[in-house]
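*Asks:* Below you'll find the structures, each written out as structure tokens.
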Structure P
Amino acid sequence: MGNYILNDIDLAQFPKEIKLSHGREGEREWWEWWNNSEKRDKKGIVIQRPNQQLPFVIFFEQGEAMRTLELPLTEADKQRGVVSKPAIAFTVDGATKILGKLGIKAVV
């Protein structure tokens, strides 16, 4: 999985290739994939940003767990009191490249 953290989510349960659909509501924009299963088996990947000035963040949902893809904290981060660092991308292409590093080919 490289240098990413995704607590309580099993990436082996996700397909190796997904088709992302686009959505926008006001300033919020997202690209997403859902497996459309029942709630306990539901899986989703969402690349989202709250507005055009902020980067995209990647979220995974599996059953009841929804997690943000994160980068590991360095000792300097911990000393500064940082508790999490989301993996971010400034473009959708950048976010799909991150998914590729996780073994998931995302097509927009």
Structure Q
Amino acid sequence: MTYLIWVAMFGTAATLFLWLRDARIFFRTGLPGYRKAAYYGVLHGALASLGLMVALTMPDFELLGLGLILAAMYLQGNCVREKVWKDEGMQERFLGSVPRQQANKK
């Protein structure tokens, strides 16, 4: 087992974290860009998990697994999202803390 397994684990964890962050922002704001990003995040997380499984189970194909994880991270970054932050700090952006949108009730 080489150090690339640790890189694969970190990449997969980052992909899954970003998917959960997009889902949290969608549930708090209801913005369609984050809805699409959260839906596609499921596929990107599955691709990253597949890459991790390839890297863990087949030592000869470690680089193929890393390539799958890198592809998942690249595709996840391509989703178009709305701007939700104005003057928030790094911690709020990292955790996906955005103001909740209140439903219009009459």
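No value in this document is a laboratory result; all are computed from the given coordinates. Because the structure is predicted, anything quoted here is derived from the model rather than measured. Cβ atoms are built from the backbone, for glycine too; each structure is taken alone.
*Asks:* Assign the value 32, calculated as relative contact order in percent (Cα under 8 Å, 6 or more apart), to the correct structure from P, Q.
*Replies:* Details: P: 29; Q: 32.
Value 32 for relative contact order in percent (Cα under 8 Å, 6 or more apart) corresponds to Q out of P, Q.
*Asks:* From which structure (P, Q) was Cα Rg over 2.2 N^0.38 Å calculated, if the value obtained is 1.08?
*Replies:* Values: P: 1.08; Q: 1.26.
For Cα Rg over 2.2 N^0.38 Å, the value 1.08 is produced by structure P.
*Asks:* Going by distance in nm of label points 7 Å out along Cα→Cβ at positions 43 and 59, which of structures P, Q comes out largest?
*Replies:* Values: P: 1.9; Q: 3.5.
Ranking P, Q on distance in nm of label points 7 Å out along Cα→Cβ at positions 43 and 59, first place is Q.
*Asks:* Thinking only about mean count of other Cβ atoms within 10 Å over residues 11-18, which of P, Q has the largest value? Don't skip to the answer; put the middle values down first.
*Replies:* On the way: P: 13.1; Q: 18.5.
With respect to mean count of other Cβ atoms within 10 Å over residues 11-18, the highest-scoring structure among P, Q is Q.
*Asks:* Then there is this: Starting from the value -3500: which structure in P, Q was helix-only ellipticity at 222 nm (-39500 (n - 2.57) for each DSSP H run of 4 or more, over all residues; to 500) calculated from?
*Replies:* Working: P: -3500; Q: -24000.
Computing helix-only ellipticity at 222 nm (-39500 (n - 2.57) for each DSSP H run of 4 or more, over all residues; to 500) on every structure in P, Q gives -3500 only for P.
*Asks:* Another question about this same structure. Match the computed value 1.7 of distance in nm of label points 7 Å out along Cα→Cβ at positions 3 and 75 to one of the structures P, Q, and report its label. Present the calculation step by step, with values, prior to reporting the outcome.
*Replies:* Values: P: 1.7; Q: 2.9.
Only one of P, Q returns 1.7 for distance in nm of label points 7 Å out along Cα→Cβ at positions 3 and 75, namely P.
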